[in-house]
Every structure is written in structure tokens, then in C-alpha cells.
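No value in this document is a laboratory result; all are computed from the given coordinates. Only a predicted model underlies this, so the values are computations on that prediction, with no experimental measurement involved.
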Structure 1
Amino acid sequence: MLKACGLPVNLGDKPLTQADVERLWITDRSALLDCYRRHLALRNFVVTRDDALRGGK
């Protein structure tokens, strides 16, 4: 959960085909969602832990 998020895909300096754009977009989108889920899990853990320490839930 503490792993840093990956950087966006390097597009290089040559023109991209439609297929390249779609493949790279899918790669970036997948990495973004993985990062979001990881950070959300960490956030939820901290909130749950803090609630328990305060005698809540």
C-alpha cells in the first residue's frame, strides 16, 4: 500500500498511431486505477485504526 504510483507512460518523440494511443492510454489508465485503489486502501486502514483507537466502531 505504500508503494509509490508509477509515472505516466513515456510517449517518446515520434508520431503515434491510433493503436499506440489506445494501448498507452489503457496502460496509464490501469496504473492510475491501481494507484487509486492502493491509496484508498491505505486511507481506509488509517481511518479504521484511528476510529478504533478513539473507542469508536
Structure 2
Amino acid sequence: MQTATTPQLRGGDLVRLRSGGPLMTVDSIKGDQVDCYWADGNDQISAESFPIYVLRKF
């Protein structure tokens, strides 16, 4: 769930893990989980779900 202490996100937003890593695109938000996708250095598309509190909006 998005709160005052978590980023306000919607589909298409760009995010990165607070600890670093690739720039990712938000696909969808389900409760406190954010589905993201990104391309690695070999242009392979990856996808994963992350807790909203570990992401930073760009």
C-alpha cells in the first residue's frame, strides 16, 4: 500500500532499488508489491516483483 513514507508510483514510472541496480519500469502495483521490468546489459528483458519500500522513483 502506498503511504506518505513510500513513493507514489503508477505504471510506466521509472524506479531503482534503494540499494542500487538497473533503472526499471513499473508495470503494475498490487498492494505493497510492485511488478517491474528492465533490460540487462545483453538486452535481455527481466521482470520481478519488489516491496514498494525498497524502491526509489526517478
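Which structure, out of 1, 2, was relative contact order in percent (Cα under 8 Å, 6 or more apart) calculated from, if the result is 36? Let's see the in-between values first.
Values: 1: 47; 2: 36.
So the calculation was done on 2.
Can you say which of 1, 2 returns -23000 when helix-only ellipticity at 222 nm (-39500 (n - 2.57) for each DSSP H run of 4 or more, over all residues; to 500) is computed? The partial results should precede the final answer.
Numbers: 1: -23000; 2: 0.
Going through each structure in turn, the value belongs to 1.
Taking Cα Rg over 2.2 N^0.38 Å as the quantity of interest, name the structure among 1, 2 where it is greatest.
By Cα Rg over 2.2 N^0.38 Å, the leading structure of 1, 2 is 1.
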